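Participant: Down below are the structures I want you to see.
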Structure I
Amino acid sequence: MSGHITQEGKGKWKITIEAGKDPATGKRKRIIRRIEGRRMDAQAIMAQIITELRQDKYIDQDNTTVGQWLNTWLHDYKKSSVRLTTWESYEMIARTYLAPAIGALALQDLRPEHLQKLYNDKQQSGLSARTVRYIHTIIHAALKQAVKNQLVFRNAAEATTLPKQEKSQVRAMTISEQADFLQVVQDTRMAPAFIVLLATGLRRGELLGLRWRNVDLALARISVEENLVRTNSVSAYYQPPKTEKSKGQIPLNNTALDALKDHRKAMLAAGYCSPDKPVFCTKNGTPYIPRNFSRTFEKLRDKANISKDITVHTLRHTFATRLLEAGVSLKEAQELLRHENIATTADVYSHVSVEMKQAAVNKLDQNLQTGTKRAPKPK
């Protein structure tokens, strides 16, 4: 491996390095760089390139921009390997936040400070720490592939500092709120859907993904096999759950079972009860779009005068809280909630109600009173 320098004008130098054969083509590989400055500057650059070649760390100069690479990464590396909903969220982040800020930069010129400024600016503009961290996740993954492709030597995202993400506090319905909600819901056509949510802890997409073939009223159970999702390009479609743990047989209590039996009679009368039909559908028998289902919940919640921090997603948390109140063990709850990791179940169980905390400490009264003036007097 050798190199030489040729002067092409005042302060202009041509560096030529013989770099062996190109493994892809078998042809002789020659690296040429032109720089302006002193001869010693050219010598230093030539020495650096030769060292990088010997250490297999050399990256060819490339004019690809960050925006161009993000587009390539999204379409050639991710579109066929992730769910459509996931891919659309990646594309939205790249288009909305990354491309306007750093898209025009040459990929090889991207430095940690460019990304750090982007993160800081977005957080100062009011974007949540969670979203900023998601922006980081996307660009980090794209740059990781760029390193593998030898387009860049280092992943600039690895040298950044991310905002601290505050853990969101999810609140379950109190027993009183649950009763108020059910009283408002009871005479609506979607009452069975909300009863099943509160009785099983299903996720919204799992509930709407149920078809009549997944319901066994004789054995009092339902089978989770699919989610109903909506994307920008597809109005609604069924897809398998992300993990095998999310699939499974879910037992029904008597309240949910009775609600489903009555619901089935109504659906039979309407002609919407074939095996492939959704259990919970629109008045026309079509799948219930997830966002529309959430809007239905919000209207009923508001009618029941329940705080807006209760969403359709927190009904699953409400189910978990009722399990805790009933004395269900952590392991049993994990199975019912179909959590991959028991730590997730423990985290859900950590958000207990004020009433439960008070009841728990009250149990210590008898032990604490022993030996004090408040101890019960012997009979």
Structure II
Amino acid sequence: MPLRLTRLALTDFRNYAALSWRPGGRIAVISGPNGSGKTNLLEAVSLLVPGRGLRGARAAELARRGADRPWAVAGRFASPAGETDIGTGTAPDGSADRRVYRLDGAVPRSQAEIAARVAAVWLTPPMDRLFQEAASGRRRFLDRLVWAIEPSHAREVAAHDSALAQRNRLLALGRADPAWLAGLEESLARHAVAVAASRALLVDRLNAALAAGAGGGFPAARVDLLCPLAARLREHAALAVEDWMRAALAAGRAQDTASGSAGLGAHRADMLLADAQSGLPAALASTGQQKALLIGVVLGHAALLAEARGFAPLLLLDEAAVHLDAARRAALFDAIGTLPAQVLLTGADAEVFRPLRGRAEFLRADDGTLRGDP
């Protein structure tokens, strides 16, 4: 059985006071004017997997304006392992900026437990600028692809970032105990190498899948990881790379104090993307070409995940047809029709999705409500 969202319930979330939706098919098209709540629905689903969702919003920003009670999102999923209930939101007696999670009614030990049950990948309009902005956005995109296949990756990234933040604070104080710093640098090196290894493995597997045509009718893309740690891991054992990084961190304490952060680590990596046939880098491509390359990567990743874990991720495609010409839109709809993944698409104009009639459930979002759109 493929992964399916079978029920979504919202309480005081964004512009939804209350909503209960049971998707009626594998593909759902949600249309409506700007501000009607289309993206909010996709964001709600994205919050049921590890991370801060497709907008990266703080918990306090997710509550419905004027609401006097906590917000909540709950989803029921059917998967090869059986039914799973996942919920998130703010606790009635807790901070408005602290999210809590429930997995089958209990508090999960870590987000990796949730990542082991469900996975989702998304494309949103802000990602059209992914290759014109800072590397941090590209790292987050890559890490979502990694932990969909390797759930423990989320824990390694969090541990790396925690060790990095503690080391930065100690260096800023200017009087840190060298032994304490050495312990943090050992932890930082260990987690950084684990993160780099997982990223490099995903990139290799994804490139192989894309070269084999897993990206559907979209241009075959090539993904490259720009990371000194990953480069060293291709020639040296992981323990040797950890030793090298530990020594480099110790030697670079003065420079890192001046800059405010470590010059070496998983936080310095970048993801590059190019058209595999022409070699054109995504950073130099048109917006439409970039969108086509990203869609191909997402479709290829879905196929890779289905092979690796037995189910494809949920695909959340917000305004995915924007910037695509007619041929690319047709390729997108054909790929969606053949993928084993559940797909939620949004767009202002339902007419754009006419080729999916008979294959998709059509819905209309309208100021906090959701209804069928015949």
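Each reported figure results from applying straightforward, stated rules to the coordinates on display, with no laboratory input. In this text the structure is predicted, and so the values were computed from the model without any measurement. Cβ atoms are built from the backbone, for glycine too; each structure is taken alone.
Participant: Among the shown structures I, II, from which was the value 1.00 of FRET efficiency 1/(1 + (r/R0)^6) of positions 119 and 159 (r between Cβ atoms, R0 = 25 Å, to 0.05) calculated?
Facilitator: The read-out was computed on structure I.
Participant: Which of the displayed structures (I, II) returns the greatest value of Cα Rg over 2.2 N^0.38 Å on calculation?
Facilitator: I
Participant: Using relative contact order in percent (Cα under 8 Å, 6 or more apart) for the comparison, can you identify which of I, II gives the largest number?
Facilitator: II
Participant: Tell me which of I, II gives 12.1 when you compute mean count of other Cβ atoms within 10 Å over residues 7-14.
Facilitator: Among I, II, the structure yielding 12.1 for mean count of other Cβ atoms within 10 Å over residues 7-14 is I.
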